[in-house]
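Colleague: Take a look at the structures listed below.
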Structure P
Amino acid sequence: MRPHGMASTPAANDIAPAVLAIGRPDFPNVLIDTLRRQAGVGHCMVFALTRTGAASCLLDAGNIPIGSDLGAAYAGQFHESDPNRDALFEAETSAPVMLPSFAPRMYGARYRKIFFNDSDIVDKYATAIWVGDTCFYVNFYRITAQGRFGDAERARLQVIAPAIGASVARHFQQAATATPDQNLAALFATRAPLSALTPREQDVCRRILLGFSSEAISQALGISLHSTLTYRKRAYERLGISSQNELFSIVLGLLAGRRGLN
């Protein structure tokens with residue numbers, strides 16, 4: 001049983017490292033490592049676009065050597081000729097935007113030369129999410145040595161992209177010095193159904209999300225293993241779940257939901 005109104009995020013546990021890295025300096029590396037494992041992504045770039053026409057490159061990580069140059073070029077002028085631009089700017093605020101289709105013919109000759117031929121990109125997939133007046137535009141690329149995304153990889157991206165986009169947006173909204181536990185503590189303190197847990201149940205659940213074993217949680221909190229298991233059981237019952245994966249789903253559902261980025 002899942003609490004009323006709670007969206008489930010498939011394979012939540014699989015992208016948990018990226019979610020838990022939100023606010024940390026190593027977020028770009030953790031993100032690309034996660035994307036490589038989950039969908040064979042070679043490179044990831046994130047752009048911030050505003051309704052006033054400004055653009056900037058926020059993240060450039062992966063296997064394209066000239067990625068930083070591409071980011072600067074896109075932010076400088078080429079964002080205006082991106083064929084996905086209309087879809088991005090017509091999107092409903094806060095709803096994830098999926099842009100799975102890609103074909104070189106969609107792009108002008110100069111755009112193709114710089115962003116695909118010169119950079120060795122052969123395929124891309126993209127998602128985006130609006131937060132206020134800023135669109136976080138997340139692009140996933142493959143180069144010639146990797147070949148195009150396969151059907152299974154595209155299907156995988158379709159599943160994880162909304163939560164990845166929400167995680168990216170949350171990361172760039174938070175101070176780089178924030179720790180994973182600080183991020184989780186804020187979520188548990190303010191967002192239902194997590195905020196309905198008792199303080200000790202929240203302590204246990206936060207450490208489960210951080211990868212602590214039951215024994216490690218007991219040591220960290222100075223309580224018995226029996227007490228740790230009891231708090232976990234009570235928290236799961238209160239949340240209407242029965243596993244760690246479902247706990248991750250709740251957290252990612254809050255991050256990806258409409259109200260998760262306020």
Structure Q
Amino acid sequence: MLSTEGLTVRFGGHVAVDAVSCRFEPGTLTAIVGPNGAGKTTYFNLISGQLRATAGSVHLDGRELTGLPASERTRAGLGRAFQLTNLFPGLSVLENVRLAVQAMAEGPHRRGLNLWSIWSDHRRLTGRAEEILQSVALLARRDAPVASLPHGDQRKLEVALLMALQPQVYMFDEPTAGMSHDEAPVILELIRELKKDRSKVILLVEHKMDVVRELADRIIVLTNGQLVADGPPAEVIASPVVQQAYLGAAAEPGGAA
């Protein structure tokens with residue numbers, strides 16, 4: 001279970017996230033919505049460690065993560081996908097995933113040099129990376145440089161990297177941002193597949209209400225950094241506070257607020 005207690009961050013006199021307390025249970029995809037500037041991505045940054053909290057705490061399975069850097073939170077089980085892809089463009093697709101697999105593996109590099117075990121471990125890591133690439137429909141592009149991939153394939157590769165890290169918590173920040181109408185369904189299908197593992201927590205920041213309606217088991221709403229609504233999608237979407245604070249600001253149904 002992931003939880004935040006009174007999580008707050010101030011930038012000068014501006015309170016960007018204001019004492020947000022929330023619990024996220026395994027087997028649940030929670031969508032975090034709200035108007036532009038509501039604090040959604042900032043809240044994500046506080047959870048994943050890209051920002052240091054002014055006050056409050058973050059816990060995962062009873063362990064406090066508040067003072068840990070982002071790299072340590074990743075090892076603790078938080079997996080974060082960004083609005084902009086975070087890949088190694090000069091390496092191949094396979095090399096990107098293999099590095100992520102290796103980062104989480106208890107490989108022979110931690111037991112000392114042994115040529116046989118190094119070769120064996122390389123095969124094992126490569127095999128696992130290929131399995132992950134198969135699951136995101138990128139195995140055929142395994143040897144392609146990441147820089148040569150279209151944007152949609154780069155987003156798929158970022159999901160593959162998250163899978164390689166074996167997180168307890170998947171965090172997606174506008175996963176379909178910048179994707180074409182034809183590319184977006186592929187990412188949404190990957191998230192649907194991840195939902196089938198009921199041991200995982202999935203958090204999703206998303207502007208597109210059609211995506212939220214389709215994927216979310218629960219919605220929380222932030223406005224001016226404060227948590228103003230929390231519950232089942234139909235109930236939250238129909239609430240007056242959401243109609244006024246979020247849906248009323250939407251340019252068009254299913255569009256960005």
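Taken together, the values in this text are just the output of simple stated rules run on the coordinates, not laboratory data. Given the structure is predicted, the values throughout are model-derived calculations rather than measurements. Cβ atoms are built from the backbone, for glycine too; each structure is taken alone.
Colleague: Please state which of the structures P, Q yields 15.1 when mean count of other Cβ atoms within 10 Å over residues 121-128 is computed from it.
Modeller: Computing mean count of other Cβ atoms within 10 Å over residues 121-128 on every structure in P, Q gives 15.1 only for Q.
Colleague: Of structures P, Q, which gives -11000 when helix-only ellipticity at 222 nm (-39500 (n - 2.57) for each DSSP H run of 4 or more, over all residues; to 500) is computed from the coordinates?
Modeller: Among P, Q, the structure yielding -11000 for helix-only ellipticity at 222 nm (-39500 (n - 2.57) for each DSSP H run of 4 or more, over all residues; to 500) is Q.
Colleague: Going by distance in nm of label points 7 Å out along Cα→Cβ at positions 153 and 193, which of structures P, Q comes out largest?
Modeller: Checked P, Q; max of distance in nm of label points 7 Å out along Cα→Cβ at positions 153 and 193 sits with P.
Colleague: Rank structures P, Q by Rg/Rh (Cα atoms, Kirkwood Rh) and report only the one at the top, that is, the highest.
Modeller: P
Colleague: Starting from the value 1.02: which structure in P, Q was Rg/Rh (Cα atoms, Kirkwood Rh), for residues 65-136 alone calculated from?
Modeller: Values: P: 0.97; Q: 1.02.
Among P, Q, the structure yielding 1.02 for Rg/Rh (Cα atoms, Kirkwood Rh), for residues 65-136 alone is Q.
Colleague: State the single structure among P, Q that was used to calculate Rg/Rh (Cα atoms, Kirkwood Rh), for residues 145-240 alone, giving 1.00.
Modeller: Q
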